[in-house]
Structure 1
Amino acid sequence: MKIKSTAQIFKTLADRVGCEINLEPSYELAGQILFPDSRKFYFKSTSLDINSHGASEVAKDKGYTRFFMEGMGYKIPHGSAFFSDYWCGVNEASNNSEAALKFAGTLGYPVIVKPNSGSKGRDVFKAYNKEELREILKIVFENNNVVLIEEYIAGADYRLVVLNNEVMMAYQRLPLAVVGDGIDNIATLFDKKKTKLQNMGRKIPIEISDERIGSRLNNFHKIDINYIPKVGEEVVLLDNANLSSGGEAVDVTQSIHESYKNIAVKLTKDMGLHLAGVDFITTDDITKTLQNPVFIEINSSPGLAHYQTLSPESASRVEDLYYKILLELKNRAF
């Protein structure tokens with residue numbers, strides 16, 4: 001199933017909603033939503049006018065999000081933010097790489113390292129020891145001035161997509177992995193997996209040379225890319241489960257317990273958002289009453305391109321979400 005962009009979905013819904021979609025023609029990623037009463041709304045890719053600017057900006061900053069979520073009683077991973085040497089100089093701060101290494105030692109390895117304002121799993125690492133963390137910080141600080149060091153939380157990774165009082169979809173996110181055929185090595189299996197995803201319209205910005213793949217293979221599996229997995233043997237290549245990094249999704253919209261939906265709706269409202277992707281990790285059975293989930297992030301512009309390829313039902317849920325967003329904008333009072 002081919003991916004439809006947000007713009008393409010909006011175009012198909014325009015007549016049904018009673019609006020016009022005016023797209024920038026070069027890339028067709030940004031556009032206006034025009035209603036007959038002359039009101040205009042804008043979107044760029046998955047960034048929509050459904051949330052307020054302030055709430056969206058806070059949600060984009062993982063450090064601020066952590067502060068507010070923890071203050072409202074939501075369980076989050078233990079963690080802290082650290083600055084590049086440049087940013088320490090600008091802010092006259094001392095929470096530099098050396099401070100990060102000391103902090104990680106208090107958490108215990110492995111730890112998760114990620115950009116404070118990143119998305120789509122870019123520059124997200126799992127560091128297994130102090131030496132590796134030191135090298136990872138050099139890599140991540142090349143493109144980011146603020147990084148988070150968090151404790152590693154074991155369990156299954158889920159995302160619930162909320163619009164106001166409703167969970168529109170829920171799915172488990174599985175990390176990028178290959179399955180052995182007894183013939184090809186990991187590098188070849190990876191190339192075949194990436195080609196398959198690209199043929200579906202999924203753009204995966206990961207190469208087999210990615211440091212994170214090498215780290216996972218070396219530290220966890222004790223193998224390298226030349227290893228030939230047995231028939232049916234699954235080898236997980238990344239520690240993060242982002243779909244944008246080649247991960248897979250398992251739809252749980254119909255099976256997840258209502259209590260998980262309720263807390264996702266509450267968190268979305270508490271963070272001042274109308275639309276959000278709520279990410280959490282748990283070892284519990286999600287078909288039973290919520291017990292102890294750990295909330296990882298909240299995303300104010302959740303990407304659904306990869307999810308919609310799962311099935312006709314998932315594609316229909318995505319279209320229904322965007323239809324309801326357009327209706328809300330149409331009926332929104334100012």
Structure 2
Amino acid sequence: MAMRGLMSSAVLALAGATLAAATARAEPTQITIALPSVNISFMSLYLADSLHFWADQGLEVKTIVLPGVGTNNAVINGSVQIAIGSSDAITRGWSHGQHMQAIGAGVKKTMEWVMIRKDIADAAHFDPNAPLSERAKILKGRKIAITSIGSLPDAVLKSVAYEAHIDPSDIETPTMLPADLMAAWKTKRIDGFSNAMPYAQQVMADGSGVMVSDPTKGEPTSFFPIAASIVTVREDYCPAHADICTKFMNGMQQGIKVVMTDRDKTMVEMKKRFPAYDDNVLGMAYDALKDAENDPPRVDPLAMENGDRMNIAAGFLKAEEKLKDYGPLIDNKYIK
């Protein structure tokens with residue numbers, strides 16, 4: 001009896017150990033990513049979350065929003081593992097010794113529109129078909145809202161102004177998150193804004209806004225192609241966590257493919273994330289996004305260099321600080 005009791009105990013112990021090991025294997029790997037804003041450019045990431053593309057690989061991804069360059073700062077200080085940024089921010093950081101790497105780029109255009117109120121455009125006899133260098137003149141002396149100083153919307157605005165030889169000091173740039181921006185637009189407390197989808201599409205659809213620059217045409221074309229929705233990590237992160245980086249990029253790429261092949265499924269996600277916007281506005285945003293998606297989401301060295309050139313035009317970087325080699329900033333091997 002004693003022997004049978006010992007054997008039973010051993011079997012139970014072995015079963016318990018096996019169950020514990022299986023449970024440990026089932027525990028997802030937790031990471032945090034930081035987005036610089038809430039907009040439709042990040043739809044591939046929203047889809048990867050909602051459709052469980054990451055979860056199915058054993059990743060539990062928490063998303064936080066840190067306006068503008070706050071995302072890169074969070075990567076640098078280690079409070080998040082991954083940030084979604086733009087080429088102008090990562091090259092700017094690298095030139096100042098903040099060595100981050102781009103392991104993917106979700107879109108191949110800035111997807112930031114510079115908009116002006118229609119009443120202002122009409123009063124100025126604005127010609128939407130004129131060259132950008134002429135259109136951009138309307139920005140001088142205006143109050144144009146951006147997400148944050150040094151953000152991609154800020155860089156795009158200043159680069160568009162550069163086309164018309166407008167000094168950045170000749171444009172007032174209050175910083176506003178999208179909800180505040182749209183409220184300020186309605187009450188005419190701002191003259192325009194530089195921002196993404198669906199905010200630009202909303203003011204185009206209701207007739208209250210006119211495009212100064214159109215990213216769907218690659219504007220400002222002096223800096224096209226450019227990389228945006230860049231998956232940014234610390235230089236030492238992916239070599240030590242290759243499995244996580246590969247799984248993350250797998251999920252993102254699956255999300256991109258949904259955007260490019262399944263309008264209905266993407267629209268469902270858009271409506272869930274942006275319930276205040278109607279089908280017309282979201283449909284406009286979808287059409288712009290589908291054309292801009294980067295599949296496969298590999299990072300192009302020329303697109304990174306154009307981010308540097310945009311930094312210089314925007315006054316964020318001195319010409320002599322421009323990087324000579326963009327290879328060290330890029331690692332595409334986690335894209336399968």
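No lab work stands behind these numbers, since they all come straight from the coordinates. Everything numeric in this text was worked out from a predicted model, so none of it was measured. Cβ atoms are built from the backbone, for glycine too; each structure is taken alone.
Structure notes:
- Structure from which 33, 26, 20 was derived, semi-axes √(5λ) of the Cα gyration tensor in Å, options 1, 2: 1
- Relative contact order in percent (Cα under 8 Å, 6 or more apart) derived as 28 - corresponding label from 1, 2: 2
- For -10000 (helix-only ellipticity at 222 nm (-39500 (n - 2.57) for each DSSP H run of 4 or more, over all residues; to 500), calculated) the corresponding structure among 1, 2: 1
- FRET efficiency 1/(1 + (r/R0)^6) of positions 94 and 294 (r between Cβ atoms, R0 = 35 Å, to 0.05) from the coordinates reads 0.95; which among 1, 2: 2
- The greatest value of volume of the Cα convex hull per residue in Å³, for residues 150-317 alone among structures 1, 2 is that of 2.
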